[in-house]
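Every number here is computed from the coordinates shown, using simple stated rules; none is lab data. Quick caveat, the model's predicted, so the values are computed rather than measured. Cβ atoms are built from the backbone, for glycine too; each structure is taken alone.
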Structure I
């Protein structure tokens with residue numbers, strides 16, 4: 001029976017990962033990340049207007065000197081609008097809501113939040129610290145679980161791969177990065193490491209069976225034995241997230257998008273990143289061991305022709 005040689009095509013997986021990460025990194029360094037008010041500071045208003053919203057909202061905001069405000073209209077609820085502006089005090093916020101009420105025949109304020117720039121910077125630093133601590137704890141946990149730093153480092157490389165993919169796709173699609181995005185990243189870290197540990201645990205079990213096969217073949221067999229489980233779990237999670245994306249409202253769509261991307265890339269990285277890197281590390285270690293066992297080439301002593309001739313003459317004299 002012919003089986004898939006996933007390890008044999010691992011370089012195609014590397015290429016795909018590099019292309020996706022490169023596109024995301026280019027977007028991050030050129031367009032930047034669309035940070036929300038949680039990280040930059042500002043005022044967020046979620047309002048329901050008396051009539052359908054239109055470009056008139058921009059005109060109202062321009063009269064307050066905030067023509068660059070971000071306006072998001074719900075496609076299924078045209079009267080509900082998210083407005084993100086520069087930081088406004090309570091008096092200015094009240095004036096803005098009154099102007100919208102006069103312009104659109106009434107207004108219902110569903111949400112009004114204000115975050116200062118200093119708090120936003122602190123939240124951003126804490127978010128970065130939380131992700132870094134999560135990665136370090138994963139190294140410690142996997143090193144203890146598998147009694148090998150090799151498993152831990154390859155798993156963390158896969159985690160970094162997943163985080164870069166998620167952040168890069170947020171930058172490419174210009175989705176807003178707010179406090180819920182931290183929950184997305186930590187969820188991605190947890191899901192990805194869970195899927196990777198399942199694959200690694202099967203690799204360890206297969207290695208304990210003492211099967212006569214090469215290391216790449218054993219890893220490939222381990223991946224195939226848990227592949228159905230990984231795909232089934234990921235597909236079930238994606239189906240639930242798709243329902244949340246379309247039925248949960250506009251305010252939760254960016255969060256659902258990040259979770260969906262994280263689950264897809266987490267499943268992918270455990271199969272096409274973490275496990276192949278484990279094989280690469282093993283093959284590299286074997287090459288080092290072979291080179292060390294061979295040792296330096298023995299020195300060869302070259303004898304010049306006159307000396308050889310002289311030795312032969314001496315042996316003839318001895319025979320006589």
Structure II
């Protein structure tokens with residue numbers, strides 16, 4: 001029996017491969033890998049194109065993914081997912097798609113050096129959380145500088161926490177952090193607050209300090225923030241920083257293909273993760289879903305099952321399944337054994 005292809009063999013196998021796949025998944029994060037596992041197990045010819053931008057790789061220790069009571073590094077979670085998908089003959093290639101179009105019922109994707117084709121396309125391209133433009137913050141990403149209170153509020157209990165921003169969302173974020181710690185402040189980094197009167201009243205009611213001065217630097221020891229140095233020369237003691245600057249949605253491929261997006265740039269999907277373009281699906285953080293890894297995994301599974309059903313129904317309409325059955329009847333014993 002031939003040994004299964006290794007990841008390296010698969011990488012070379014897809015280079016220059018012009019065949020039309022059943023499905024291409026763009027994005028090798030949690031949503032894309034979850035979909036790939038389901039599609040591979042459904043015997044669909046599946047290729048995952050991964051540009052390596054998954055936000056999961058930023059997370060040094062995921063603590064809220066079911067089944068890992070001790071937590072797991074985001075990079076390890078990604079690698080486990082890829083290994084699992086490869087067990088079901090899913091191919092992978094490291095590449096970045098620069099353009100996309102539809103040629104009839106086939107999606108054509110192009111990178112700087114390759115072209116890929118598929119009958120169905122799943123976009124799991126994700127987002128980019130915008131960090132504060134403060135010296136010293138980059139070293140602390142995922143360790144003491146966070147983007148999601150639902151993911152990381154638990155780990156900053158009773159610490160001194162700053163919430164970066166200047167809008168209504170910032171105020172609500174700061175108030176939500178009071179469930180975890182009594183020491184919560186808002187830092188606007190020189191911006192004039194843009195929250196409305198109701199949110200301003202809440203700040204006063206709950207006595208949340210607001211620092212409007214520009215921030216010169218995030219003082220840190222290794223990956224741990226210790227304080228925020230203000231333009232005045234003063235330093236606010238801070239042990240964790242959350243930001244509400246917003247997100248960039250990687251929706252370029254969706255938009256190029258004509259898929260609808262909302263005002264924030266999220267790709268609109270229905271309950272089966274189908275976009276407004278026939279045969280095009282999206283899953284994970286590039287959609288309006290709650291951007292949690294475990295939710296992204298579920299969305300990927302939903303999309304994969306919908307795609308598999310779509311391809312099955314097409315095989316009945318076009319008699320492709322009949323051709324498969326004819327080949328089975330001609331080459332294989334199809335009747336059950338009798339005793």
I, II: which one has relative contact order in percent (Cα under 8 Å, 6 or more apart), as calculated, at 22?
I
Can you tell which of I, II yields 13.8 when mean count of other Cβ atoms within 10 Å over residues 97-104 is derived from it?
II
Mean count of other Cβ atoms within 10 Å over residues 33-40 gets 27.5 when computed on, of labels I, II, structure II
Between structures I, II, where is mean count of other Cβ atoms within 10 Å over residues 153-160 highest?
I
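Which structure, out of I, II, was P(r) over Cα pairs in 10 Å bins from 0, in percent calculated from, if the result is 5, 22, 27, 21, 14, 7, 3, 1, 0, 0? Kindly include the intermediate steps, with their values, before the conclusion.
Numbers: I: 5, 19, 23, 17, 12, 9, 6, 3, 2, 2, 1, 1, 0, 0; II: 5, 22, 27, 21, 14, 7, 3, 1, 0, 0.
The value was obtained from structure II.
Could you figure out which one of I, II the value -23500 for helix-only ellipticity at 222 nm (-39500 (n - 2.57) for each DSSP H run of 4 or more, over all residues; to 500) was computed from?
Details: I: -23500; II: -8500.
Going through each structure in turn, the value belongs to I.
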Once distance in nm of label points 7 Å out along Cα→Cβ at positions 185 and 233 is calculated for every structure in I, II, which label goes with the largest value?
I
